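The structures considered in this document are given below.
Throughout, read-outs are computed from the coordinates displayed, never taken from laboratory work. Remember, it's a predicted structure, so these values are computed and weren't measured experimentally. Cβ atoms are built from the backbone, for glycine too; each structure is taken alone.
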Structure P
Amino acid sequence: MATPMMADHVIVTGGASGIGDAVVEMLLGRGLQVTVLDLNPSARSGVPTEIVDLRDEAAVESAMAAAWERGVVGGVVACHGIRGAFVPALQMELEQLRLLFDVHVVGAFAVSRAFVRRLKGAPGSIVLISSTTAYGGWADQIDYGTAKAAERKLMENLAVEWAPLGVRVNAVAPGHTRTPMVESLVAGGYDLTSAEQRTPRGALADPIEIAEAVVWLLRDATHVVGQCLPVDGGWTVVGK
């Protein structure tokens, strides 16, 4: 059975930096139109940015409408996110926990739903960004890791509901990746040596390596639905 073609216009949240910017680069390289939704403008020439806080449903709807005016949107990549506090659970402030869930989970849901509502039966594709911290238990990750696990579950639930509508929903779970957020941790004293040593590939990912998996799921993997693909150099398969 032939797969209906989706529109060649993609929204990338968090597309002004890090993995999101790498996704934008790869989509542009494939000749696609891109609109960025971010709190900061994209530095890439010719890429329009809607400045939006994804926790604000009205702002999301407005940004989605503005993007649609540039052309019918066929896909969304939710790359936005913020770092966690990296503190033990006994020290975690509830407001910090709420903030991580609001940004990662509520934000991803808000933009995904706004997109699907506008499709009106046309085919579409969504890729969320989870994390390897969504697998297993991690110390000092009660905010970030739990929110990313919830985002993975969000993806699964939306995939089941929206596949009959012609919308594929999947996720990528990056391992340690050399993004500005990770580099800021390194500058603050975070040691990546153990992460590199534990990774079978022996190296951290470059953002463009994550982007390759994202674009594959978004555009090419037409029979893949409801899957979270770890892109981590083998991190999640290590047994000890």
Structure Q
Amino acid sequence: MANPTPLPPRSQVPRHVAIIMDGNGRWARRRGWNRVRGHRAGIDSVRAVVREARAAGVRYLTLFAFSSENWGRPPREIAALMGLLRRFLRVEVPDLRRNGVRVRAIGELDRLPPRALEAVRWAEAETRDARDLDLILALSYGGRAEILHAVRSALAQGGRPEDLDEERFRRFLYAPDVPDPDLLIRTSGEMRISNFLLWQLAYTELYVTSTLWPEFREAEFRKALDDYARRERRFGLTSEQVGG
């Protein structure tokens, strides 16, 4: 058995990792199961990645848990997903709190069913004093909707249009205190960002793996961190400008 990829030094670990958790349905179909069973299996990957992110020294972990487009899925699947969300929070929050993990949620949360929203607000309240890792769940989330929300909020504040710069604009995003992701991971091999964090991903490093989300565990996460640690971030500059 090959030795697992070691965690990179803390100085090379991304401060903020965002993940598009894709492939639950395909994972289940390959086994002749329904999609909900794939979503259940994906919960174990969430648990593993949260644990590994904290161990590695990641400060913010944003998971694309339920998109605004997902409301178009069959009602039974949506109900199952909301049930899994409630169950995950109920079971995991005590351990998350003990391990310094703060739960936060972003998105059009008022669209969530009342019981799901209640569970989210409870989890946020129970973990609000945790300081090691912010676990940010993107729920009923769409990047375009977030930008529209920010524009409308900025307009409601008044002021001159010419005074609205990038720094002021980001104050109206769902989580303005959270830095932009350093690394975006997408599982299942799809080469798109699917309306996720459109404003924040401007200079984010992308890592795509063909691994389906239910199979993405600690070893796969370490591979992504190792790949990131080997890169030279340029932020639009040439290699000569950054000294390469």
Structure R
Amino acid sequence: MKTLALLLTLAVLMLPVHTRAADTGAVSEIFACTFNEGKGWEDFERVNAQFAEMLKKIGGAATNFDAFVWQPYRGSFDFSYLWAGYYENFQALADNWQAVVDSGMEDEMDALWGELETCNSGVANVEMIYDSPDYPPRRQSSQSKGMLESFQCTLQPGKSIDDVRSAIKVWQKHAESLGLPFDVYMRTPIVSGANMTHSYFVTHGSASAYGANNSAWLTHPDTPAIDAMLAEVQSCKNALWRSWQVIASD
């Protein structure tokens, strides 16, 4: 996977020189990847393990993130999988990039991933919009995969992201009243070539949990009104994935 090169220009006027920029919230570095001919999931496990060892060798900021892989399960996909790294804030992501560059191992890492795949990449803000105390029930791995729903969205004509956030506040109250064991995140692009304004993903502990959660959601009498409210401000395409953690921060 190619490390993104990002040029940031800051204009800071009339501020004391000692003022430190505020940290952002969490951000994600995302790669939508297609396996090269003859490559597959066994090759992914090998390459990802080698990549993790390289990161440990560098240490410090290079290891300060968690990463998950999304394996397509149901829906329409034009790539083999999605790999997403999650960082505490934008500075942590940039420090990771700098640590890799300073190590002199960037080309080696790119060559390692390059033998496996071809990827498109992006960076997004990540915000948790529903946090269940009952999720996750267990640590997930390639032998113990969770289920993940994704929703890729665009704004309805005349609507803004502020309208979306207002609708989310109402949705949150409905979700809290049901108390279901899933977590929900919202992403908004920072660097992206995708044709979307925002997206969501919902994490479930297992296929059975996904079924139980959606059954409870879809059969609740208040859900149709909530869905209609959301449809007024956004149009979304959804997909279903199996997901598990592939990199753990130190």
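Out of P, Q, R, choose the structure whose coordinates give percent of Cα pairs over 14 Å apart, for residues 91-178 alone equal to 82 when calculated. Corresponding structure: R. Which structure, out of P, Q, R, was Rg and Dmax of the Cα atoms in Å, for residues 67-106 alone derived from, given a value of 14.3, 40? Only one of P, Q, R returns 14.3, 40 for Rg and Dmax of the Cα atoms in Å, for residues 67-106 alone, namely R. For the read-out semi-axes √(5λ) of the Cα gyration tensor in Å, a value of 31, 25, 17 was computed from one structure; give its label from P, Q, R. The correct label is R. Among candidates P, Q, R, the computation of distance in nm of label points 7 Å out along Cα→Cβ at positions 147 and 211 that gave 3.1 used structure Q.
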